[in-house]
Structure I
């Protein structure tokens, strides 16, 4: 399928112990032969067995470039499904660049972004959902995101979509055969049978769509906004969770006027933490803008952490925050901060005002933080999450294709209810089949495929 033999640095272009130059294509071994020399001068690298590693040196004509190990992998048992060579050289930026230059000089061309993985897809070694999982593994920001991506790379999404498509294809073929040969294939009573199948597959598709919200959180993290009155301890909480002094903390109320964002990982969960300006009535124009931003971020949040200062009485500003949380209908945790001081606000008082989980903490003394972490994990993932059999849709493109497939199957159901001709069933079944095929790449257009792989790094 391919357009020549390609090469690129497959490791980070930074000082490291080992650098990897990957070569893929029909001439991979021949290019290696031109630049590689073994201590055993009689060795012909083109005749060595596949999946073997060899010690030697890379030369640019008669000039020594580097001491290396080379790994040979013949088609189809390689990452791309093509003849492949990986050269392990020293990990200096200059050393990797020199080895790559010699490879290019001797017949390869620089790989385009994602071209190795694109070739793996085009050669049928992986489907499009698995190819996207490769990119997700590279960009994973949490343990859950990594596990989910590995599960998808192993084919969990592919197998599920394939099963649904096979069911749909069977009935498309049956209807088409019956329409072509009505004398031998009777469709009497068939619509009722088809309706049962369609409802079953619609249910499976809806379950996948329903998993997308949780899947997004697994992949992108929980958008967590910290709200509260000025000087309640919001910035101190952020600093503790991040593990360093990222937010300015003073005794002056209203210190935080703009939004501060940080990405952190707690117990395998990624959180996009957002510290906001304190919510209160103010005449300060800058502080007013900060308060409005707080409200905007709260509307978009997956989770709101409402920090209450336990050392001062609740007031009208707290009442406004309670109302905002209820109006937005968000998942929220109320944190009764400064619980190490003389408290005037109790958990019992807060329980009367809101239906949310309430945890007593001290951001200063780091009390209650572990309980907060456990509560967040329980709220979003019921404590633990596994990727053995569960399929989570973490890709917005997949969700949209599933939604379109679901709409097509709904049209089949409506046609059956309205006693429409069988060819109407076939048209909408085929649409559903094609929409699902976009996920695996079987019906994806060239422009979409090119767009997906253009987002990959060059060495992948």
Structure II
């Protein structure tokens, strides 16, 4: 939750904060993006606190300029004047638990627990009635196996079931238990189909890889006599498809110390070797990092060059890793977990100003771990996406290895390898993977009525050995998936 600098006339110390934390002291509004963590410390059992922190919209209608919804206003009214904001907020939250801030008939705490916004009138839960004519096509009072079978086939086989398949699915015995077994058997086949392994999974990866034909391996654009190739994103797609098939461990999206190559028949295989630039007439290509410095999807040559590019401080790279693999978009004030005494503005970009510091107190410590990985190095060496330990001191004169400590989820990490390990073991990673497959399947984010299914899937990821296939099997079994 993010706030801006703002002058006021009074010199009195007034707390005018909600879960985002806008604190007025001595006439100046200070950025206090600690509210989300305080909400989760006060209510650790909230579904929105499993691998995440609440968003600013819990209390705010706007953060620049700051404005509050009715829940935020009620919290502000109950903040005790005098104690520090961090000490006063839990009591204010408790004081408004039983209020109905948005007037929708549900007390605030009940709405928080249901995953709804207590400051905005949400759509009520759907109530199925037995009144009215019978629906001959779908079962409306619970899980419909036939509906789930059609949806599954379209999603993971890329087509609707034909008449013969549908007839066999409904053949006696046609009880729900038998039909669910048939559904999962068909799903096993779909998850190994060329559609899912080559096309379906690739489309899931697009926003994370962000391919750009003009700068990829097939580029024909010339710059200074070289083809404008800054990386080969086919390696990114292959690694993504490899890890998310065959019951492999999804954590390897962030921890893989191997690359994935493809033979002439389309078979994928690991390699631990460096991959030399295949075209000497291109700016880049291949994969230059040694095995001990690789961290899956977030250290490929393409990922580093397309995100870091010429930047000294790789903030965009860290933000994309945080967004794509941990599910938090810092530009939307999501996932703010401020680090004390940050940002220090090591590259003198003005990020310590109050309106910037809200986000950069989380972002900059995330970015430090990427600083020794090159983006685009347009020099005689052309070391695109390589590792150069001297890079930050060359590009950021104020850089100090002893001071620029990378921090992820409140934990200090000494390298990008350790950063990726912490990320891959986090609840945020598990939640993000479940969220990705859920949105793909239902074309919407999980809503209040989906929360029990959704959180159960998040918690089951470790017991399923981080298998994407097992996660999809659980998803297909949920009422969220199987209800029309």
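Derivation of every value follows stated rules applied to the coordinates shown; laboratory data play no part. All values reported here derive from a predicted model rather than from experimental measurement. Cβ atoms are built from the backbone, for glycine too; each structure is taken alone.
Computing mean projected area of the Cα convex hull in nm², for residues 154-217 alone for each of I, II, which one ends up highest? Provide the component values of the computation, followed by the final result.
Details: I: 5.4; II: 5.8.
Between I, II, the highest calculated value is found for II.
Looking at structures I, II, which one was mean count of other Cβ atoms within 10 Å over residues 170-177 calculated from, given that it came out as 16.1?
Details: I: 16.1; II: 10.0.
Working through the options, I get structure I.
One of I, II was used to compute distance in nm of label points 7 Å out along Cα→Cβ at positions 202 and 354, and the result was 5.1. Which label is that?
Values: I: 4.0; II: 5.1.
The read-out comes from structure II.
Supply the structure label, taken from I, II, corresponding to distance in nm of label points 7 Å out along Cα→Cβ at positions 90 and 402 with the calculated value 3.7. Spell out each step's value before the answer.
Details: I: 5.1; II: 3.7.
Comparing all candidates, it corresponds to II.
Out of I, II, choose the structure whose coordinates give log10 I(q)/I(0) by the Debye sum over Cα atoms at q = 0.09, 0.12 Å⁻¹ equal to -0.72, -1.14 when calculated. Each step should come with its number before you reach the end.
Values: I: -0.83, -1.03; II: -0.72, -1.14.
So the calculation was done on II.
Could you tell me which structure in I, II was used to calculate helix-only ellipticity at 222 nm (-39500 (n - 2.57) for each DSSP H run of 4 or more, over all residues; to 500) as -10500?
II
Out of I, II, choose the structure whose coordinates give log10 I(q)/I(0) by the Debye sum over Cα atoms at q = 0.18, 0.20, 0.22 Å⁻¹, for residues 314-393 alone equal to -0.86, -0.99, -1.12 when calculated. Write down the numbers at each step before the final one.
Working: I: -0.86, -0.99, -1.12; II: -0.78, -0.90, -1.02.
Checking each candidate, the match is I.
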